[in-house]
Structure P
């Protein structure tokens, strides 16, 4: 590993500063992989295995664009959903709720008026039977809790980043398709794009994954250090399959999905149609949020140099995606910064520094 390389140096400084125990960086420019690098250890333990290129991370909110946004885009381009339709036309049980009058587009762009988060998981036992019927009961119970939340339409002129909104979007995808998010994403997105190292829960990944999974945090609700179980408690209460979190995978597998989005944006063959991709990655009025994606704000985790047309997303566990379609640049960074504790906030300063050094170190010009 070349310690004089500026990208390697910044990653090493992240390890030394305790930003994360280890990480994988994947960078592709104009279709060519320029960086695919693993650094550090999978945990803070002194005898921890080293991170490898195939290390599996809890992707957290990268689930939102990679699964929920992608699934809804496919359903829109097939004519099975419309961005302008209200939620009540999809979920009949909410037709008398204020939430029922909100459009699919407003939920996708975090302009629904729903609050950011609620500790719904505290109402449930962490022991979750595997039967699908049990998960359906949990989903219905969580939906009823969401319906009790006040809708602040004044916030829709800007945005309130809402896990609750994406839980509802996950329920919508499952209702329309008659399949779980795990099944629909595997069949319609991961398998066609050869991204088989993506899954809801590591038990659905192919091959032996022992020693490949980066742990996250010691969870008092579940009473153990989480490794291969979703870090997000609300997603955990839903059996690890939710519209806002739950996805696991490798950096290269994430890159298979980002490539499909970028290829479509550029008019190249893709499972996604260009007209819808360009609509989904366009920031909505009054907010940096697009549909399933974020765009650069000031300041931005993407740093100083990503173009205004860029789109990306962050994950609470220490993951991120940024795509610059003008430069034809994809930067995927996976870490477990929440190990051993989520109180570690150093990644906020690290992310823009990393993206700046990627563009400077690779001389990726416009």
Structure Q
């Protein structure tokens, strides 16, 4: 083998995608020391996305002070890639880890995310990727919009920055004061869920509880997001309530469309386009991908299947290395996956298996490379 691409997702709670790449690379070089190994660690838009893009492509991390989930000053960051694309992860300014046990979805803000976006735009970045994973907010992106000059007024004509519990006070919205720094900037939003803004499958109902909302609060937050969607439709002429993905990150998905004209795109498609994956595939002998568990949910466009669509078109075999294999995944082979192997070498509970996942991954890769090295690819 002369050229191999590694493009795994992280195994949640066990190994980062960067760690997985390093382990795979080490084993492959044991059998093919002269082969070119290209590592493309993948993140889903949540915590670690900036680092994953920088690890794959190079670039720099920009540090700055922005407002945190409760409007407090925090140290945050975004990344700038070599082609001057910026990568902003919502978790860096409005993520669940930043609130700890102090979870109040009705009070948290995405304001700092808007500050990160504006800083990147003012730095001259004409393409900004925004990852929505891991948020602690349910403000429909109103905070980020306010930071970028969108004006929210109450019934008395007073400007304010809405949070989840005050979205119902929005009387009018104007984007006339939107930051001029955004002019000519392409905003791409990484979004891997298809939940609508409101309703039983909406932002509050599905994700509110993990952000500290009880049943009564979920109902209030859902009603408030519906109210904001109505005002957006009235004042901005955009009907976002039922758009797939609008409910991502407490309604931030819908806010990115309504306030900034962003497009929502599957995370893996964003990664593949940004790293120039199709060009990297040329002359590749084999691709390794993977994720924590491959199951029927994976078939909706997660990392392995997203990569498989590209490798199938290019005629390059793809092997998926996963933590666990679910039922009914036969369709994965039709989508372009050549083979699937689990690193779960012994029948033990997850809390035990995760302690040995790195060595199990290495041993699984070693077995595969022993076999492959006897064949001609």
Assuming 10.8 is mean count of other Cβ atoms within 10 Å over residues 125-132 as calculated from a single structure, say which of P, Q it is.
P
Highest-scoring label, criterion being mean count of other Cβ atoms within 10 Å over residues 53-60, among P, Q
P
Value -10500 of helix-only ellipticity at 222 nm (-39500 (n - 2.57) for each DSSP H run of 4 or more, over all residues; to 500) was derived from the coordinates of, among P, Q, structure Q
Structures P, Q compared on FRET efficiency 1/(1 + (r/R0)^6) of positions 181 and 293 (r between Cβ atoms, R0 = 35 Å, to 0.05): the greatest is P
Figure out for me which of the structures P, Q the number 1.01 belongs to, where Rg/Rh (Cα atoms, Kirkwood Rh) was derived from the coordinates.
Q
Given structures P, Q, which gives the highest value for relative contact order in percent (Cα under 8 Å, 6 or more apart)?
P
Work out which structure the value 14.7 belongs to, where Kirkwood radius over Cα pairs in Å, for residues 205-284 alone was derived from one of P, Q.
Q
Distance in nm of label points 7 Å out along Cα→Cβ at positions 5 and 77 gets 3.3 when computed on, of labels P, Q, structure P
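Every number here is computed from the coordinates shown, using simple stated rules; none is lab data. Quick caveat, the model's predicted, so the values are computed rather than measured. Cβ atoms are built from the backbone, for glycine too; each structure is taken alone.
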